[in-house]
Structure P
Amino acid sequence: MQELLKLCGYSEEEIQKEMPRVEKAFQKLGLVPADIENGKQRLYQYYDMELMGVRRIFRLCLREVINSILAGEEGKTKVVYGCMAPGYEIIGAALMKAAPEVFSINHHWAYLLVAGCIFDKFLPVMEAAEKMWLKAGLVGHCGNVKTMLGVIPLDLFPRPDLMITSGALCEIAPKTFDLIQELYGFPVHYIETCQDRELREYDAASLRAVEFQAKSLRKTLGKIREVTGCEITDDMLWEIIMVRQEMDAALRRMRSLLVNSDPLPLKPTHENLWSCLNSLTLNVEDYAYAVEALNTLCVELQDRIDRGVGVVEKGSPRIMAICPAQHDDPRLEDLINEVGIALVAIDFTFAVPYPELPLSPDIALAMSLQGSPFSSTAARISLIIKECQNLKVDGVFDRYHVGCRTVAGDALLIKEAVEKDLDIPVLLLEWDSFDPRIFNYEQFRKNLEIFKEMMLNKRRPKAAR
């Protein structure tokens, strides 16, 4: 276990201090020595663990899982979870700084990474949810919603005093939480949103949508005060937002190195690591640690670039992927790398510019509505085409989370628009971003190999095709 913690960026001193807590948390996760050994092997197999910047980000993710499991035992008197509530990590960080007796996280994102990507022990959560009402089979229930439900009967995390969710992207999350509240009595609060934006009036409609969600966030702060007794002020939120912006800037620097390098210097499997990092509820010191880790990674990547070291061959086809990496299983991204395709970007990192500067923290928190997944289909397609041109990609991997009506509904429209406007290949793939059982190595490899050949064929002069 010490080797695993060291691999995940823990110092020798920290390992000695934290070992009793880690052992207790791992026991509750059901991890035995064979799982620890498997976890080490999977980290080396799927991630570039020789890079210290990568190790340090894993430390933050692993630590949040441990803190989550032990929160009740370690004297936290109130527990608040954000679930499918973009921006809640900022509110949660401000809340825990003001009230150390309160525990609050953007629920289960780190758990997905640790239990699934590291230890390959995520299926019990899916199966627990499916024993209830989110069945497997012909009905494609969202694996993320199953995660929200499945952790409850497994008793992995402390009972919440408040759960906060939103319908900004997923209307199924609030409906699921209605049932959870009815069955388990967990109090639920909903951040309201209204996505009524057409492309022709996008700026004006965005102002309206963002202001509406900002007002709802104010109500959310009031609900948190009612439950915890803690007043979260604008100054408290601004402090977290400002240090969060430093981390966002470091992430952009790192991504810039990736998209502008040939060969690609880092495996695309790390995309789920960055997704998890974005969701963590970090304090001011943790954000500084994350910035330092990302800056270290940038130096390490620049060294690889200078030496011409890549994870695929120089000149490999470059693609953009639709939707994030699988949150608890790195095998698809690893397969893309194995086939020799350079996955350089995902559309979820893109955002439509907001027509005004955020003048209040609640407006700043509502900026998630400008992101690609939250935008109208027309705006999202326009953004994807623009970024494809900027990144000079050879193709688009249009994987879509079949359990999400939003992205599943956009998938074919994105494919048609990209093929028409850019004349580059698009691989359409029905996918589940949270359920590892969907992975089919032989089928997906064949699809990716054909996709690669289509992209290479596009590069050849017509006479040579």
Structure Q
Amino acid sequence: MALFGNNSIENLSSLPKEVRNGSLCRDEEEKKTLLSAVISTIHHFFGGLSPLFKKITDPRDQRKITYPLTSLVFAGILMFLCGLKSRRQIALLLRNGAAVENFKAMFNIESSPHGDTLEYTFSQSDPEQFQQVVTYMTRSLIRKKILYPYRLCDKYFVVAIDGTGILTFSDRHCPHCLTQAKGGKTIYYHNVLEAKIVTYSGFAFSLMTEFIENSGEKISKQDCELNAFYRLAERLKSEFPRLPIILSMDGLFAGGPTFDLCEKYDWKFMIVLKDKDLPSVNEEFSSLSRLQTENRLALRTGKDAEIKQDYCWVDTIMYVDSNKKEHNISVLECLETKPDKKQKKEFTTKFKWVTNLKIRAKNVVTIASNGGRLRWKIENEGFNVQKNGGYELEHAYSDNLNSTKIFYFLLQIAHMISQLIYNGNLLKQTIASCFGSAKNLAFRILEAWRNAHLTKEIIDALIEARYQIRFDSS
């Protein structure tokens, strides 16, 4: 079993003889197939490691280096791909046996790098250059039209905006720590605000990151998600000036400044509207929705049609913000009733959003399901997977702020590659029968890297091979 040839893992014509003739046991064949999938996916979508990181400035004295920068970056990505929980695990698990031979074959070096070498190099590197790599990778998926089938209304890329905590300390980590008094003690922490392209199929690809951090220890007002959003939005518009975007956001961002910014940048938005937020908007929606009975739709979905969804919407609500600026918006509400088999009763959940999309009966379900409710993908397929799915997002991989940010970006890269491998057709049958979950995939990648030897001949054949990788967009 190998990942060469045209469109199929069964086309082995370009494999070295020892793999083609079946002399390898099935387990070793599967390990090589898995490693082949990792390398092939990187080359297929992004042109390989060297082109991806060629613009990264190496801060080291080039006369004294043992490991090229690309090998260090790949070691960091591999740490996350394999679900290792610290830099120490690189030395314990990735610097012996076949793992060393694989590094030799890939980078023409005599051994594999140590985690401390990564730390030393990244502490002197520019995190913004790694941010550019993450953005470039997602941009490549857009340009290759990989994400086109998942656009809302066949036009808008859904970009979920949300923040999360990544590090917490009992003592000050750096001058840029955020602080919070809790139980008579001061907690020091770091947060990020993420813009991720999310899809109904489950993809969550980092588009851009804004670190929420103070400018120094002595400040009058701490940095926050709202301020980070304004910075992030400006950068996002600069990088993607013509990309059709719809922002999917929580209720924190419901207000005039966000509406104004989206109007300025020609973006669409769907923002959670809570009953206590924007009182004038909620009141007008409540009044008009009772009168506009034509703006209603009732559906039954799910197995045996046991889920009932009642949609109600009002267009052209005029909202005047605190700066006396008028905004023409719409409100969409969905009441979803599901049976609780254990309690033997039904329960209803209310979803409500404010948006600048025009809502009609023919698009209301799509807008709600693949626009508003898609925001949860950044929580589930994004942050939750990265915290609890083996990536250890909340682990402090370094005490140095530069290194911390770079490891964060390498985590985003590894997560992107893992999603492409897991959801692509190259390993679809293997994963279904052997892995069962993306978390188990990380363990199998680790076992494969530690036990299956990829020769330079195999790697060169992988790079030269031509094939297609498809995803289910149904």
- Task: Rank structures P, Q by volume of the Cα convex hull per residue in Å³ and report only the one at the top, that is, the highest.
- Result: Q
- Task: Out of P, Q, choose the structure whose coordinates give helix-only ellipticity at 222 nm (-39500 (n - 2.57) for each DSSP H run of 4 or more, over all residues; to 500) equal to -17500 when calculated.
- Result: P
- Could you tell me which structure in P, Q was used to calculate FRET efficiency 1/(1 + (r/R0)^6) of positions 286 and 390 (r between Cβ atoms, R0 = 35 Å, to 0.05) as 0.15? Q
- Item | Structure with the greatest value (metric volume of the Cα convex hull per residue in Å³, for residues 118-309 alone, set P, Q) | Q
- percent of Cα pairs over 22 Å apart, for residues 342-453 alone computed as 39: which structure among P, Q? P
- Query: From which structure (P, Q) was relative contact order in percent (Cα under 8 Å, 6 or more apart) calculated, if the value obtained is 17?
  - Reply: P
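Where does the value 1.2 come from, among P, Q, when distance in nm of label points 7 Å out along Cα→Cβ at positions 54 and 334 is the thing being computed?
Considering all the candidates, the number was obtained from P.
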- Message: Matching task: 2.1 is the computed value of distance in nm of label points 7 Å out along Cα→Cβ at positions 406 and 422. Pick the structure from P, Q.
- Response: P
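Read the figures in this text as sums done on the coordinates, not as results from a lab. The structure displayed is predicted, hence computed values, not measured ones. Cβ atoms are built from the backbone, for glycine too; each structure is taken alone.
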